[in-house]
Structure I
Amino acid sequence: MSLTGAAKPSSYGSIVKDDLSIIDDNEAVPDYDDFSDGGSAAWLTVFGAFLALFCSFGQMNAFGTFQSWYTTHQLHDLHPSTIAWIGSVQLWVFFFSGGFIGRVFDMYGPRMIMALGTAIYVSSMMLTSVARDYSHYLAAQGILSGLGVGMLFYPPLASISTHFRKYRATALGIAMAGSGIGGTVYPILLQYLFVNVGFAWGVRVSAIICFVMCTTATFTVTSGVTPQAPAKENMSWLDLRALKDPKFALLVVGSCFMSLGLFTPFCYLVSYASDHGVPSGTAFYVLAVLNAASVLGRVAPAHFADAFGRFTLLVPCAFLAGLSTVLLWPAADSLFALVAYAAFYGVFSGAFNALIVPCIAQISDIREIGMRIGLLYSIISFPSLVGNPAAGALLHVGHGSYTGLILLSGTSVMVGSGFMLLSKLKINSDIFARV
């Protein structure tokens with residue numbers, strides 16, 4: 001069919017570009033209107049994505065457990081802000097690799113990337129188990145692990161987007177719940193293993209679990225469209241022309257502010273709990289509660305977003321995540337208050353993680369979905385890199401006071417929600433429209 005002669009789709013769930021001027025009049029474009037929105041291949045892809053995110057992004061969400069352990073064991077002579085660079089580098093490599101991984105996905109599909117990603121990720125954990133100094137942890141758990149997580153994160157999510165349209169947010173939310181459940185299980189599992197079998201064997205047991213689950217995911221995730229090489233004029237690894245689309249550009253800017261503060265609670269909440277009188281053997285449960293609540297945030301808003309609009313739910317959820325940090329975290333001076341904040345923040349931060357990909361897909365050509373998802377994550381890798389160390393620096397400047405850290409985290413997330421609102425208004429100027 002010729003997209004140049006087609007009317008703009010009425011559904012907010014369309015995967016066809018709103019700005020059809022970017023498509024060459026003479027270019028033959030396949031018809032992507034017929035999505036299965038179900039079937040064995042589609043749901044096996046969701047299942048595989050769930051497994052991959054459980055042990056990759058889920059374990060990365062549990063870095064607070066590593067941060068707390070390193071502070072009192074292997075790296076006890078280093079300041080927490082220095083140790084936080086391990087998690088920040090991991091996050092940066094994971095995000096920055098998205099642009100390149102997304103382009104390879106569009107050309108070759110998910111399987112090759114995920115197989116290599118499994119090998120890299122498992123190897124990174126084995127190397128972490130034998131690391132001896134800070135540089136070893138930075139290389140193995142920071143750089144190598146971040147790359148492996150990226151290769152196990154972007155291909156399955158992009159694949160789901162090629163199988164679903166009407167129920168895309170729901171399917172992606174189920175898959176993203178894997179990272180929330182992983183983030184719930186891993187703090188408890190790792191703490192138990194570190195205490196009972198030692199750090200080295202604890203990490204190795206985790207590596208074995210990840211090998212089994214990621215291998216299964218590699219064989220179950222498939223793409224719903226035939227991969228194809230881009231035209232010669234579009235061969236760049238990071239196609240920045242996508243930023244000429246104001247809807248996408250505003251979404252990227254909002255995500256940059258979000259990523260500056262979004263991950264700070266994941267990194268510092270355990271230390272905060274310990275510093276406020278919560279026993280160290282109990283403090284890590286706060287992180288588990290945060291990640292458990294994010295499971296609800298990944299599934300419920302994503303399900304309702306298919307009915308009420310993806311941007312319609314993304315904006316308030318992002319704002320409430322920031323607001324809860326500014327209002328509830330400073331008042332959390334007991335275990336009960338900390339758990340309440342962790343649960344509230346987990347729900348709304350989880351909603352952002354679940355809804356951002358369907359929002360990208362909604363305003364993108366399906367043939368470029370891998371590239372656009374990856375491009376956004378590549379750009380937000382830079383604020384993600386400096387977010388946790390900047391929070392740690394504020395903690396140091398404040399002589400142990402968490403006030404500056406909390407304000408940076410909460411306000412940056414709320415500012416990000418404002419730019420996402422502007423992106424929504426670019427799609428439909430009615431602020432109450434279901435977009």
Structure II
Amino acid sequence: MAGVLHRAALRTSRLLQCSKRPSRYHNGSLFFSTSSRRPLMALTGFTETQLTVRDAVSQVCSQFPNTYWQEHDENERDPTDFHATLAKDGWLGIALPEALGGSGLGISEATMMMQAIAESGAGMAGAQSIHANVYATQPLAKFGTAEQLESTIPNIISGRCRVCFGVTEPNSGLDTLRLATAASKQPDGSYRVTGQKIWITCAQVAAKMILLARTTPLEDVEKPSEGLSLFCIDLDRSKHSGLDMRRIKKMGGRAVDANEVFFDNYAIPADSLIGEEGQGFKIILHGMNAERCLLAGEALGLGYAALARATQYAQERTVFQRPIGMNQGIAHPLAEAYMRLEAAKLATYHAARLYDDGSVPAADVGVACNSAKYLAAEAAFAACERAVLTHGGMGYAVEYDVERYFRESLVPRIAPISREMILNYISEKVLGLPRSY
């Protein structure tokens with residue numbers, strides 16, 4: 001922690017010195033223009049540590065301009081050097097224990113980091129390249145054995161090992177409790193995994209997977225939430241290992257891979273098990289709420305990036321001998337997009353604080369994290385759509401980036417849980433309405 005924050009403090013000091021001079025449009029997202037030197041997002045209410053993280057991560061991201069992300073999106077090429085740069089400065093361990101080389105900070109700071117990455121112009125692709133390394137490791141860090149932690153966490157933090165998260169399946173979708181991938185225990189204590197996962201991000205470049213599989217058949221448990229187990233497994237891509245991956249062609253975030261993953265009697269050792277057998281669903285919830293906070297931060301970053309682009313264009317684009325931003329038909333939707341982002345920002349960091357608190361009832365944390373993810377995703381989508389429309393025909397051009405942001409803005413509305421399922425959850429858990437599914 002000390003090393004990361006010391007370097008961050010040095011960067012922050014330099015940034016503060018530079019801020020005394022007129023600043024224009026920093027890396028496409030952080031500032032309005034020469035007419036305003038204040039950040040687009042209001043920074044009041046954040047801790048000094050959060051702001052230090054924001055400034056330092058933004059400076060790291062400034063090494064990767066929008067053209068970098070345009071090229072990687074077009075060529076569907078993994079941003080390996082971006083991941084390596086963040087790992088070099090210790091950012092992948094932001095919310096992992098200091099004893100294992102992490103910074104020991106919370107999801108509040110990690111959310112700020114993910115927002116800064118998306119906001120820099122990296123968008124969802126940049127965030128997703130390290131996303132699982134931050135949240136999928138939370139259950140491992142909390143419930144893993146000392147041996148598991150010492151052999152895995154330092155390698156994740158250093159960037160030598162990348163992680164993917166294996167939960168979603170094609171036939172169960174959001175009905176996680178009815179997933180069919182089975183891990184059958186063998187006489188020697190090891191397991192054999194058979195089944196299929198889908199939409200597994202970064203599986204092509206990951207060395208490890210945090211895998212949720214059923215160890216007791218559904219018909220043999222009293223509750224569907226029982227009999228699921230969590231594993232930290234190696235991904236052996238050798239010819240006869242029983243593991244196969246197929247990349248999915250997708251609309252946005254093309255710089256990071258998404259995959260179907262097939263297991264056919266795939267062998268994993270007994271010490272892959274995280275926590276107690278059959279308690280995987282309870283364990284994985286620890287990571288799911290963290291993921292909702294991180295994804296909300298990423299959505300915010302994407303929305304602010306798009307809004308900054310639209311604002312700059314509205315100031316500079318002249319039609320009928322006047323800047324288009326003078327027209328209320330342009331200005332008012334942008335102002336509304338800003339307010340929606342600011343409101344979602346408050347919900348997001350409120351949820352992150354509750355998650356980090358540790359004493360707040362799990363039900364309250366779940367409501368806050370799901371609400372934040374929903375609000376941030378909707379605000380980001382509205383901002384990205386408005387950015388394209390503000391650019392008019394040029395909003396369709398790759399060089400202006402807003403078309404990429406718009407494509408990627410659909411991700412937080414769909415994943416890791418759909419907006420409709422969040423509405424179902426709030427209806428039942430908060431309003432006390434009958435369960436609809």
Structure III
Amino acid sequence: MKSLFSVSVLIPVLSISMIFNSWAQNPDFPWPEGKRMALSLSFDDARASNPDPGAALLDEYGVKATFYVVPSGMESDIAAWKEVVASGHEIGNHSLYHPCSGNFVWSRNKALEDYTLERMRSELSAANEEVERLLGVRPEVFAYPCGLTYVGKGERTQSYVPLIAEMFLSGRGWKDEAPVDPYYADMAQLTGMEMDNKSFEEILPLIEAAAENRQWLVLAGHETRTEGNQTTYLSMLRKLAAYANDPANGIWIAPVGEVAKYVKEKRAEMEGNLNIPGISRPAEGETIYLTAEKGKGIGPDIKYMPEWNAFGWFTAEDRVEWDLDLPEKGKYEVWMEWSVSDEEAGKPFVLTSGEQTLEGIVKPSGSWETFQKTKIGELALEEDFNRIIVASGEDFDEGALMDLKALTLVPVGK
């Protein structure tokens with residue numbers, strides 16, 4: 001009788017040229033009141049035109065925006081900025097001195113290349129304190145000046161995204177090329193798409209694309225006037241506000257912080273029932289749980305089933321991949337949790353990692369609803385990056401391979 005599971009070193013069965021991508025389907029993101037998308041308007045620097053006519057125009061439509069401010073920019077008209085706060089707009093942190101790359105000549109004396117993380121932390125805290133002193137509100141959201149997210153130069157370059165993640169609810173970029181995916185997005189790196197010097201007709205396709213994909217579109221601008229450089233046109237804002245207020249268009253328009261809080265709340269409610277691929281970073285020596293929620297389903301007919309937190313697939317071209325970042329190399333027992341009906345059982349599968357391959361036959365589990373857990377072999381994994389792939393061991397014309405819930409990697413000798 002053929003052994004159920006065997007270990008060998010083979011060339012992976014699936015060619016990397018098989019790049020059919022069928023990302024697992026999560027439910028539509030549940031925007032409030034059945035809306036199709038979220039839309040946030042944001043403005044940088046505390047420009048003099050922002051309180052009036054900018055915020056004043058938005059108030060006519062009941063639309064509230066986020067104003068990312070450099071405190072010194074508000075000092076010439078604090079009364080006007082207090083009106084902005086009183087009317088319900090959000091005030092965000094845009095740094096104390098607006099540091100950017102020294103490649104901008106005007107930023108040479110405040111170049112990010114000359115910053116350290118501690119200097120940035122100190123100035124962000126000071127900006128928060130100054131905003132609170134001037135306006136009575138403490139910023140919860142941040143926008144990266146010039147959209148740049150680093151400090152230092154060359155080998156001393158460091159990202160300050162982790163600092164923003166620690167200090168703020170969200171961090172917004174600048175001149176990005178895609179809306180925010182509410183399921184996947186890193187809140188400290190929200191994409192901000194430019195709305196300066198654009199007509200409503202140029203902005204509308206961005207809105208329509210975000211609505212089609214049930215995304216969150218964060219628009220970013222500066223001045224709010226009728227014309228000029230780095231200006232969000234008042235004519236565009238009027239058309240956009242009217243469009244967003246039309247219930248037929250299914251848009252929830254709200255400040256960045258309000259949407260960010262809502263997204264985080266909904267993510268927490270749905271945790272464990274969504275397929276959001278991502279690299280796993282276990283601590284040294286700990287058991288690794290590669291769940292279906294973190295796996296990447298690739299193929300023409302791969303399915304993530306949230307009711308079972310498992311992948312099922314129906315062609316030999318389907319596969320599931322997990323990426324790992326390990327602090328040290330080591331040997332691991334591999335346990336697979338799966339289900340299959342008696343009728344569909346018996347097909348071969350392969351699990352590969354680099355040039356190592358574990359082969360096996362999918363045994364009956366009792367039913368599709370009954371999951372079993374079995375050791376299928378051992379793998380030697382490398383320090384740093386590893387990819388683990390589960391796929392069919394041979395072509396099959398009909399039926400299904402199995403429903404795969406998780407892999408568990410248990411350190412050997414720990």
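Out of I, II, III, which has the highest value for distance in nm of label points 7 Å out along Cα→Cβ at positions 76 and 212?
If we compare distance in nm of label points 7 Å out along Cα→Cβ at positions 76 and 212 over I, II, III, the biggest value is for III.
Matching task: -6000 is the computed value of helix-only ellipticity at 222 nm (-39500 (n - 2.57) for each DSSP H run of 4 or more, over all residues; to 500). Pick the structure from I, II, III.
Of the structures listed, the value fits III.
Have a look at I, II, III and say which one yields 30.1 for mean count of other Cβ atoms within 10 Å over residues 116-123, as calculated.
II
Just so you know, all these numbers are worked out from the coordinates, no wet-lab data involved. Since the model is a prediction, treat every value here as computed from it, not as a measurement. Cβ atoms are built from the backbone, for glycine too; each structure is taken alone.
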